[in-house]
Structure 1
Amino acid sequence: MGRILITTDYLVPGDDVDRLLRRHGHEPVYSPYTGAREPAERKTLFNGIDGAILASESVSADMLAEAHGLKVLARSGVGYDSIDVPAAAALGIRVCNAPGTNHHSVAELTVGLIIMAARRLADVTNAVRRGQWPRDAGHELHRSTLGIVGYGPSGRATARLGLALGMTVMVHTSHPDAEDTPVRFADLDTVIAGADYLSLHTRADKTSQKLIDAPRLQRMKPSAVLINTARGSLVDEDALADALRAGTIAGAALDVLENEPLPKDSPLRHLDNLIITSHLAGQTAEARTRAGMAAAHAVIDVLANREPGHPVDR
């Protein structure tokens, strides 16, 4: 019935997604996204394609203008800021994502990064490999303050883990929940100023570009740590590098960057008080299975003229 392009690198021939698509009469076509594509490849990526299951690579209006016959783009993840949604909508191409599939994975890595920063585990393990035996004191999370910006599924899951660890949880969101009594809701600047660990879980859009900039970094405690497992565009990386070098804040842990992989000339390289992981917060086996299947069902629904479960274009 349709040719389905799959760029998500962990989806492979013969897996559950492949079998599901084939059961519905579709032909999966694989072109894994492992880094920036050449312009000529980007221009023709959707040639002869009816639907696509996408990794986090960008999809521009120019690419979509060449996508004759394309009916649906489905992200195997939550974020969709990499896709020009208005351009797709103007061409009648549906855009979907897969919310609620990886929030536990994101929350667990977020807390893992917080613990790494609090106990300086990256420094310790590297020192032990060099034959040293460091015994520096870290910090307990108990009775510290976890600030969360954005209260969707991953923000909520992170809050619950923070509460379980005995942390005070402050949240900034446009949709506070009055019944969520263990959590204190506050404006953004109050959360930024009060947090010992400031964790970003908000979506990326025009209003949140470089949400954490130099002035907001100045408002954080000198002992605070910034954690970003949401989107790289939320943080002004030049300002963050300056703040880390100057001791404006104590540290940061980033799973997402404005440009991935980390460029060789990035100002974030060679900072001892910075942890960087490779955009893997949602990359557990369980989350991958859920996200891949959710994206596949969206493609199947659109090509069968049914309304998909999680459209982001309307």
Structure 2
Amino acid sequence: MHRSGLVELEAVLAVARHGSFRAAAVDLGMSTSALSNAVAGLEARLGVRLFNRTTRSVALSEAGEQFVARIAPALGDIRGAMEAVNLLRDTPAGTLRLNTSVGAARIVFEPIVLAFLKRYPQMQVDLVTDGRLIDIVAEGYDAGIRLAEAVPRDMIAVPMSGEMRTAVVASPAYVAAHGTPATPGDLMQHRCIRWRLASGARYRWEFERHGEAMTLDVPGPITLDEPSLMRDAVLAGVGIGYLSELHVGADLKQGRLVRLLDAWTPPYAGICLYYPTRRHVPAGLRAFIELIREKSHQSVRPEPVEGSP
């Protein structure tokens, strides 16, 4: 095989996976021109066009579909063999690709991710924050980090934090002017800071007490999609907010905010790392999981920092 053959084959698979030369180049850590040249060089030696290209799209040709179907399992075996050898190293090396929500990243970044890099200096971490829950396998990630309730059922989950809790909060000035809701239903008569999800849908506030559960599409003067802005709006007295304790814990302790409906917001499972079942777990991911378990007796939840989302 041509000495650059493996690089070219990886390039073809990446373009097929992403449907874009630019996205594939980012995935492989190459320039777009280098990746395009690699694919073009392989096509020239094979004497067939693997991709049909237009100014707006890239799609596998019929020959390309057959080619990818044959090489994908073989490259998977090669990667597995390389990872199996890497497991024999005293110190893991390589890149660990993680996909996470912004909130989860802030919770685990310092106590887990930075601790991992200090312990294993030959490792690199490529951490991508995304509001969408993606298919980590299809997108080429080693693992994801999300709330336990969002982890797909076919994944292996490793807890990274203790239980978490939501807080319904308002400023003292708002409570003085508008009163205190006694039940979640009372929120329908209040001004609330509404929450827009990454999908574009508006989040319905969730409540539970003694087995009784309800969700509410609360009314309010403003809809936001960023926790730090929601906190700012609550502090300014615009309305009532629904935020993780991590975002407003310091404000509650210092009296800048008042907690409401405390009995209606029980704890829930926290952050998990999740990854697909594999015969050979990459050495870097294995070391990352071992670090998580080592720290499991410690609290991963940092003290809330004023102004942090």
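Using P(r) over Cα pairs in 10 Å bins from 0, in percent as the calculated read-out, with 5, 22, 25, 20, 15, 9, 3, 0 as its value, let me know the right label among 1, 2. Computed on structure 2.
Comparing mean projected area of the Cα convex hull in nm², for residues 119-270 alone across structures 1, 2, the highest value is found for 2.
Where does the value 2.8 come from, among 1, 2, when distance in nm of label points 7 Å out along Cα→Cβ at positions 63 and 175 is the thing being computed?
Values: 1: 2.8; 2: 7.3.
Matching structure: 1.
Since every read-out is calculated from the coordinates, none of them should be taken as a lab result. Owing to the predicted nature of the structure, the values given are computational and were not obtained by experimental measurement. Cβ atoms are built from the backbone, for glycine too; each structure is taken alone.
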